[in-house]
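Q: So, here's a batch of structures to check.
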Structure P
Amino acid sequence: MTSQTSDPAALREPSVRAPSSVPVDDAVIPFEVGALDLRGRLTRLGPALDELLARHDYPAPVAKLLGEAIVLTTLLGSSLKFEGRFILQTQTDGPVSFLIVDFRAPARLRAYARFDEARLGDASDAGALLGRGHLAMTIDQGPDMSRYQGLVALEGGSLEDAAHEYFLRSEQIPTRVRLAVGEEWRRDGSGPKRGWRGGGMLLQFLPKAPERARQADLPPGDAPDGEAVHTVADDDAWVEGQSLIGTVEDLELIDPDLSGERLLYRLFHERGVMVFSSQALHARCSCSRDAVEAMLKSFALEDRSGMVQDGKVAVTCEFCNSVYEFTPREAGVE
């Protein structure tokens, strides 16, 4: 395994070493398999994911689904080269009607899910929980720049399926994604302890010759019956890459005792894998008392007056569940 840092001198002479056996949680590891023209990112989430999910005490199926959305957002948002935002959002007709994950580059995460508990029933997989609707992925480069948004239809599939469809239609980059979320039970000095863990891997085929990454044309939608479907044979390197990532098991992605570097070496050691400096991740909401107060004052006076209850205005942040209380005077009502 080779490694690189952001130091220009180090970039000229990558070091060759054994993969670290020390697991690192709440981080993203970029990597490259040069022999196959593959690039990717591996993320492992522990305490940060558990904190995000514990704030609302979600039922287990909802927590797992939101956790998968957080892992996917981490893989995609961590590629931003500027201090902007990557927002993943779903709106569907399923029991979990709304999901949102907000990644603020380079390292801040917050998330929220809205669901109808009465409709959850026995639904446990992502397709049944989400139902039909759409997934939006938004890149926000700041107030002086235009937003970019890609939309993907959700038709009963998983978030992995939606990610593959997004890259096929919007980015046209051969891409495969693996997501895994699960609960971990561990015993410490105070007894058994439960916590959520997540892991994911994104792999892309990026050859120097663009024709090697060519994909089949998308169906035009109005082709006559019997029209031959356009196909393009995958490059041998991408066939091998897909085969390798297809062997990754959920347990490997969330195993707290298996380091990310060892997992990458396990997959790609025959071809040689280069890892880059990892990026730490944090569960951190962007709400504040000043921001909530400014938001309140943007409402019409009549609306603010209707918010006063028991002599105060209380606002709860949907993301982190923090409650901000204001007197009528502070809210601009008096």
Structure Q
Amino acid sequence: MSNVSNLDDFVVALPKAELHVHLVGSASVDTVLALAARHPEAGVPTDAAALREFYQFRDFDHFVRVYLAVQSLIRTAADIELLVTGLARELAAQQVRYAEVTVTPYNHLLDGMSDDALLTGLADGRTEASERYGVELAWCFDIPGEQGVLGGRETVAFALGNRPQGLVSFGLGGPEVGVGRAQFAPMFTAAREAGLRSVPHAGETTGPATVWSAIHDLGAERIGHGTSAGSDPRLLDYARERGIVFEVCPTSNVRTRQVPSIEAHPIRRMLDHGVPVTLNTDDPPMFGATLVGEYRAVAGTLGLTARELAELARTSVTASFQSEAGKANTLAEIDKVLAEYERG
């Protein structure tokens, strides 16, 4: 008898990949409280109720300030490893086989962490994620947009100078307003020429023009968020024709007040245009999100069938930068779970 006899069980059992999750933003409430107690000068609450209130974001700029405060708590290789293994544990519980995790090296170095500490924490955590939890982790090193061109230069130099195991892509995060994508074109060109893939944030807090710039100026293969693209049918058609993937984070967009509700999220327009879309959590504990929860939310809101949910999971795998063998294994698992569900 099948263990996935209803749609909720199916969502839980469905093998998945996560392509848009930030390492700092993945820190569990307990981890943040422990770190805050060690570093009270950072101004992060040390009480669970106060931390929940701290995570009530007034707007995107407020979210960025809170995020940077939490980031400042992370000082050592052991702190980085704790974040990595904590994330892997959460992913494994949700049947995530592979994840690409965004790391912002420049900000950690500005906070006083050494190169060796950051790289050691990532490497040790990645090994434990695989050996203990069966989750393969890869890294995206991203430019903090608020740090401008200098931050971009330092980030690409760190990425290409160290090139840790598992580094697959190069990104751009942080504020979009007043932070044009085109100024970072030389850094993305260098990263792409070195074999890294281009996955900048764009169109989360600004209009479709930012997404167009990410595509044309930064050579984006995937777009982080891309929420505003839903208002530009020509852009959606362009993305469909060229297979440009949108890393959609519905709960994140609601919590940072970029969209009023899941029902109002443009994911439906993206799917109707045939644009490749993946579901992601962005900064899960900060937003009260889980990847299973994202699948449940769109299933309920959009009325998706199990086969349509499986297709979203398949897209998360095929759009990833995992090895072809790894992709094939997870795709076969997805097909198996879907077949079990359809047999009843």
Structure R
Amino acid sequence: MKDQSISPRHCLGRLAFIFAALQLILFSSATAKPITIAENSTLRQLEDPFNHIKQIKAGVLNIGYVEAGPANGEPVLLLHGWPYDIYSYKEVSEILTAKGYRVLIPYLRGYGSTRFLSAATPRNGQQSALAVDMIAFMDALKIKNAIVGGFDWGARTADIMAALWPERVKGLVSVSGYLIGSQAGNRAPLKPQAELSWWYQYYFATDRGQAGYQAHTAEFNKLIWQTASPTWKFSEETYSRSAASFKNPDHVQIVIDNYRWRLGITKGEAKYDALESKLATAPYITVPTVTLEGDANGAPHPDPSVYAIRFKGKYAHHNINGGVGHNLPQEAPQAFADAILEVATWAR
């Protein structure tokens, strides 16, 4: 059941905003004057689903999410990565809702308004935990299955959902392809140049790294944006809008645990052991899938030729040109939306 609790301050603010918008509408109608640019802007803000974050209890979390489009539209679940947030999909959602899709964009654990229901729950960032969160999210919303898309952590989560629960995933869009890993697989050292790309993973493995990320979260994550998307000229306003989600009280612990788990420094929770054992076998993905890669991705990523064999259903890969970096949905929203539409056609 949805959690309808809203703070009095938030409620009053929203009511004031709605009242102001209604006044603009009534005044414009009464005076028979065309609505001004400023009035139009207010109305657009009122209608913007990103200004109305919803909350729902799902599994161990109270998940904050955006819902856009018709309630009876075909559901599309879009998952963000680190260090990004739901705004990676703002333009994608506008394209898809215009086509009649119901778009759901949750904050992952440790981001935005998503919170743990219990202080006793481990702040665990291991890969299977995030996928279980998203299955619980679909269950809470009574969504039987959906098209699922993602990049970075979101792509890995979407891949896991498709591999372990194919009945819940009608189609998959995964930036940088097959990202399912295992602690055993991560033990093998890479060549020096490849290891260099993972500098932050080793930084986070130290107490100094955790303290540094805690003290300089916003500055650190902006550096990742710049290096992962070296040609993307994002504005300070664009970055600040997403950086607000890193102020989540569990953000630092989730991020640190995610990378430490990959290196085997933390064990994870025993309740996920069976899932991790399955993932360690690199299971095939059988649902219709489109994988994408930007031509200017500055983050570590596998070559498409390496992972194509992991997809056994209808499959296509597209390279996206034009200086597109790691945050592909936000940098090339039309290309990402087109991929969603492509797998939606295959899934019918």
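Q: Supply the structure label, taken from P, Q, R, corresponding to P(r) over Cα pairs in 20 Å bins from 0, in percent with the calculated value 27, 54, 18, 2.
A: P
Q: A value of -7000 was derived for helix-only ellipticity at 222 nm (-39500 (n - 2.57) for each DSSP H run of 4 or more, over all residues; to 500); which structure in P, Q, R was it taken from?
A: P
Q: One of P, Q, R was used to compute volume of the Cα convex hull per residue in Å³, for residues 69-260 alone, and the answer was 122. Which one was it?
A: Q
Quick note: the coordinates plus some simple rules give every number you see, no bench work behind them. Because the structure is a prediction, the values reported are computed rather than measured.
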